[in-house]
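Presented below are the structures under discussion, each in the form of structure tokens.
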Structure P
Amino acid sequence: MKFMATWSIPPQSYDAALDAFLAAGAPLPEGVTTLGRWHAPGSNRGWLLCETDDLVALSAHIAEWAPLLEIDVTPVVDDQQAGEAAARVRAS
């Protein structure tokens, strides 16, 4: 399943979050695949699109960064999957 994580860095955590990112690069745990990660230039916001069936591994990654970032995680589907769901609704 795919998940979109959005984050923002509170001002009081900015230096610590930047240092942690520069030191390790925020690698994902085994079992979680990065599909894309983006940072808004000149801001404190970013997005991670990942894929996993291991919710414990994803939860561990989020927990690692939770002291520094405000993070929201949302399961997402692509256009094809959304179309299949819409077709099921129309068929019923």
Structure Q
Amino acid sequence: MTLITLEEADHEFVESVDYYESREPGLGVRFRDEVAAVVDWITRFPEQPRLRRKGYRRVNLRAFPHYVAYVIREDTIWVVAIAHGHRRPEFWIDRI
């Protein structure tokens, strides 16, 4: 499967890396590595997480209060958000 990350999701990712790195040196790197591991897992097991009511899937990060939201369209996984779990729920939903 092909993986495509929407520009908005990439922007959220970069902002979060910068935020965590500003809070504590190395924390942004840990966040980046955890997101990379989750995305790698998603590419290997894209249909493992349950399909949510609004047609997307998500994987929560373990060490950070974020999740990766994505949809599968044909042979492509579209990462639509790398979102903070305690902020506005599904603020990104119209991206799908």
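The maximum of mean count of other Cβ atoms within 10 Å over residues 65-72 over structures P, Q, that is, the highest value, falls on Q.
Out of P, Q, choose the structure whose coordinates give Cα extents along the principal axes in Å equal to 40, 27, 22 when calculated. Considering all the candidates, the number was obtained from Q. Comparing structures P, Q by relative contact order in percent (Cα under 8 Å, 6 or more apart), which one has the largest value? Of structures P, Q, the maximum of relative contact order in percent (Cα under 8 Å, 6 or more apart) occurs in P.
Bear in mind that the values in this text are calculations on the coordinates, not laboratory data. Because the structure is predicted, anything quoted here is derived from the model rather than measured. Cβ atoms are built from the backbone, for glycine too; each structure is taken alone.
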